[in-house]
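Listed next: structures, encoded as structure tokens.
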Structure I
Amino acid sequence: MQAGTADQTETEGFSFVIRWDELAQITTDGDADDDNTVRILNTGSQDIRVREPGAASSVAPGNAASVNVTNQPSILIWSVDGTRSWLAVCASDPFSDQVRCQGVANRL
């Protein structure tokens, strides 16, 4: 289990939320607004898949996908070879500029 919180209005680069360096990092989107968007950065050496409610995408190494967490979506991230997966749930705090994520990592 991994969990993290970050200020989504941070303008000095991306705020850290949670990471699994062999697969992906989840950070805020690095802009100054509180639009409840997190960034899924592929930190591995192969493509990953990112699935959220209503959408799915493939992300190449070093690239990122954006996910809006307004409705507390679950985000499934997995390696193309199927050896690693990560189920994360993220939500924005309605009383602050914080975004929180927690997730379970799985390695086969």
Structure II
Amino acid sequence: MEINLPLGLDRTVSGCFVKNGKNLLICNRGRFTSFKSSIPPKIKLDYFKDSIISVDDFDQQSEVIYIANLCSPELIEEITAFVKKVKHLKFKVKLDYQNKVKPY
């Protein structure tokens, strides 16, 4: 899994930096795919509900998923936890999809 982070404003890239006072946070706009399709926003928001923060995204308000604080001594662990959570979400969505389409 990749976490792509553009240097400037680029809403087509899922990763983003968020300034919070003196802190710079790594966040994600929540664009994930599983089983060849995009995971619906409702599923993503429910799954990451404890990590959602509202940000001023230049000319609009956006809800993003907090990943880590760049100054955190646990930066690697926070990124690892996010990656594991995304992988679990993708696996769960794929299983749910497969279970709905399999004839029994």
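Each reported figure results from applying straightforward, stated rules to the coordinates on display, with no laboratory input. Keep in mind that what you see is a predicted model, and the values were worked out from it rather than measured. Cβ atoms are built from the backbone, for glycine too; each structure is taken alone.
Data table
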| item | result |
| --- | --- |
| For relative contact order in percent (Cα under 8 Å, 6 or more apart) computed as 23, the structure of I, II it came from | II |
| Structure responsible for 22.1, with mean count of other Cβ atoms within 10 Å over residues 22-29 calculated and labels I, II on offer | I |
| Origin of the value 22, 14, 12, where semi-axes √(5λ) of the Cα gyration tensor in Å was derived from one of I, II | I |
| Which of I, II leads on mean count of other Cβ atoms within 10 Å over residues 46-53, largest value | I |
| helix-only ellipticity at 222 nm (-39500 (n - 2.57) for each DSSP H run of 4 or more, over all residues; to 500) derived as 0 - corresponding label from I, II | I |
